[in-house]
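Peer 1: These are the structures in question, set out in turn.
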Structure 1
Amino acid sequence: MTIKEIAEMAGVSQSTVSLALNNKGAVKEETRQIILEIANRHGYNKKNNVPRRNVLLVKYINSGVSVDKNGDFIARVVDAIECTASNCGYNVVIKNVIADQLDKELDNVLFDEFSGMIFLATEADDEAVEILRKVSVPIVTVDNMFENSNIDSVVMDNYSGIYDAVHYLYSLGHRQIGYIDSTINISNMIQREAGYRKALKKLDLCYDKKYVATVLPTLEGAYQNMLEYLEGAESLPTAYVAANDTMAIGVVKALKQYDIKVPEQVSVVGFDDIPFCVILDSPLTTMRVEKEKLGEMAIKLLDEKINSPSDTYMKILVQPKLVVRESVYNLNNKELK
């Protein structure tokens, strides 16, 4: 007798059966009793269905822009998850799931074959949390905190990362600091924009909408959108902080097409530290996110939840680090920094 067979006999999903057998989740008592009766009648034995040393890694894809088109960011997180999992004795099974198929796809997963799940939630919204509640094994989300939900997560500290970028520019004499925002409204981008506003306020600088350009978070999209922005711009700030490196690189290309020198006329700071940063004419100063650390911490947290179940939820923040290259001008002494 398997989970799948019980689900077919009870007329419910496999995830509902798993939740009922493990006494978890919001399963109606009447449904739970039907499932338990079928399991008992047919000799289902949980001891013969002990979870294997498998971890399910779900890559959640909505627009696909942030997951598939942001340099090697996601690839390096996934590599770290697989490497750390192997060191901890787990095998990782990767599943790509389109946003509107998440509920259906998870219903088809035999969770009794998995010890836990990592949910790569870069493009996920709060609606995904309700679907994740159906999962009967421990879950850790990566790259999305889901701040108002009881769910374990490992994320980069977007707020302080952007604050440090703005503060660095401020320390070099910049007082007109613009922002390159994303047209894609995912959690990371929302937090970074909020961090930008908070940094300006703490440094007693005015938020000026004319210094904010909103662009697609792709190289070509950022380039084209920045050209449109520059066409109508009356004036420019002395520096921009970009919500990620991909957008920053597209912006630099657009500035140069308008014969605006980077960094002498306009400085640019990115976020992520993707490989392309170092091959620009003026290598990009950026906030480095330790991608490997995100993946490593996610598996270690999941391993802890598997071996020591607890009702205490953890939100782990990984602090970005400033990497100084050549895309920022020092207004204090007119030297490149």
Structure 2
Amino acid sequence: MAGAVEKRPKKVWMWPRTSGLNVYNNLLTDALTDAGLQIEDLSHGKFMLKVGKARGGDIVHVHWFHHAYRHGNPVVSIVKSIILICTLTYMRLRGIGLVWTIHNLYPHDSKRRGAERFMRRLICRFCTGLIVASESIKRKVMNEFGVPEHKLHVVKHGHYLDVYKPQGRRVREQLGIGGDDDVFLFLGAIKPYKGVDDLVEAFRAVRTGRTHLIIAGKADAELEHYLQGLRQEEGIIVMAGFIPDEEVADLLNAADALVLPYKEITTSGSAILGLTFRKLVVMPDNEFIDDYFLEHMAVRYDPRAGGGLALALEEARMLKRQRRSPNYEEALRELDWDVIARKTELVYAGRG
């Protein structure tokens, strides 16, 4: 660690430093600040302008690079991409380090995959360090973008302990759900790739009079009508709209299992939220589960298999009856933010 301190950057320019949509950024910034680093903000939409304030020896740390080069108009995308590459070239000439945390292999709404792949491969070449949240993602990035292994560093996604605090709201009682009833929860932004329609179909296959599905979150415009049609369906409770932070803990505590029927997944903050609240997580089979979860913490299924999600819901219901006690403390220990800050600083120092 002494070597990392000697090579500590003068400043870290984070994009974004904080976020009203993703508390992950706030937690990382707080942990790095507590470790003694000076974190400056590269505001959304001002990356090219503000990066000019960075000096040699500073680090620019970007989380979602696609905002800097994408646009609905292909011509504008080309112009933005050229400006970005010029900016990255300027940074290299000035001796400014560039670290990119690759949260997703590709943006969820990616439509021009070839152009995306080209830009992401090119950006990787400019980076002095790349952060991924698991060994499985590391392998995917190496294969997809041709990145040498020495440039990739695994720094796990931190937990959400003490972030969302219970307010004492009796959610089950308010919703008319019995204490012994089975409750499946979908929580978060409702977008096409998140597979809520698949979850509803699977729930219908396993539904009994004492089984409930809560769908809580703000939907895309194209899914609002679909959710409206579910409001009168037995066993399904729709809580449409943004869920305030102060309601998250009580909602999770009311559930037996958090279900994430995503059609594509790399790293899932929602899965780590479920892990933090010691909730059984139901999600498609992927290597991310092996990197973060221990036995009996997650139920996996093959999304390509007919009825796979319904069988997973049945398995989750069975595990509830068995009252197993997985070792959540062990799983969460690796996700401590102090650990993550130390590992991130080593990446900045080129020793991650």
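What follows draws every value from the coordinates through simple rules; no lab data is involved. Because the structure is a prediction, the values reported are computed rather than measured. Cβ atoms are built from the backbone, for glycine too; each structure is taken alone.
Peer 1: Taking Cα Rg over 2.2 N^0.38 Å as the quantity of interest, name the structure among 1, 2 where it is greatest.
Peer 2: The structure with the largest value is 1.
Peer 1: Further, regarding this structure: Taking 1.00 as the value of FRET efficiency 1/(1 + (r/R0)^6) of positions 76 and 188 (r between Cβ atoms, R0 = 35 Å, to 0.05) derived from one of the structures shown (1, 2), identify that structure.
Peer 2: Clearly, the read-out refers to 1.
Peer 1: On FRET efficiency 1/(1 + (r/R0)^6) of positions 212 and 292 (r between Cβ atoms, R0 = 30 Å, to 0.05), which of the structures labelled 1, 2 is highest?
Peer 2: Between 1, 2, the highest calculated value is found for 2.
Peer 1: Which one of 1, 2 has Cα extents along the principal axes in Å, for residues 20-91 alone, as calculated from the coordinates, equal to 53, 31, 16?
Peer 2: Traced to structure 1.
Peer 1: Work out which structure the value 37, 18, 10 belongs to, where semi-axes √(5λ) of the Cα gyration tensor in Å, for residues 100-235 alone was derived from one of 1, 2.
Peer 2: 1
Peer 1: Assuming 2.6 is distance in nm of label points 7 Å out along Cα→Cβ at positions 132 and 252 as calculated from a single structure, say which of 1, 2 it is.
Peer 2: Attributed to the structure labelled 2.
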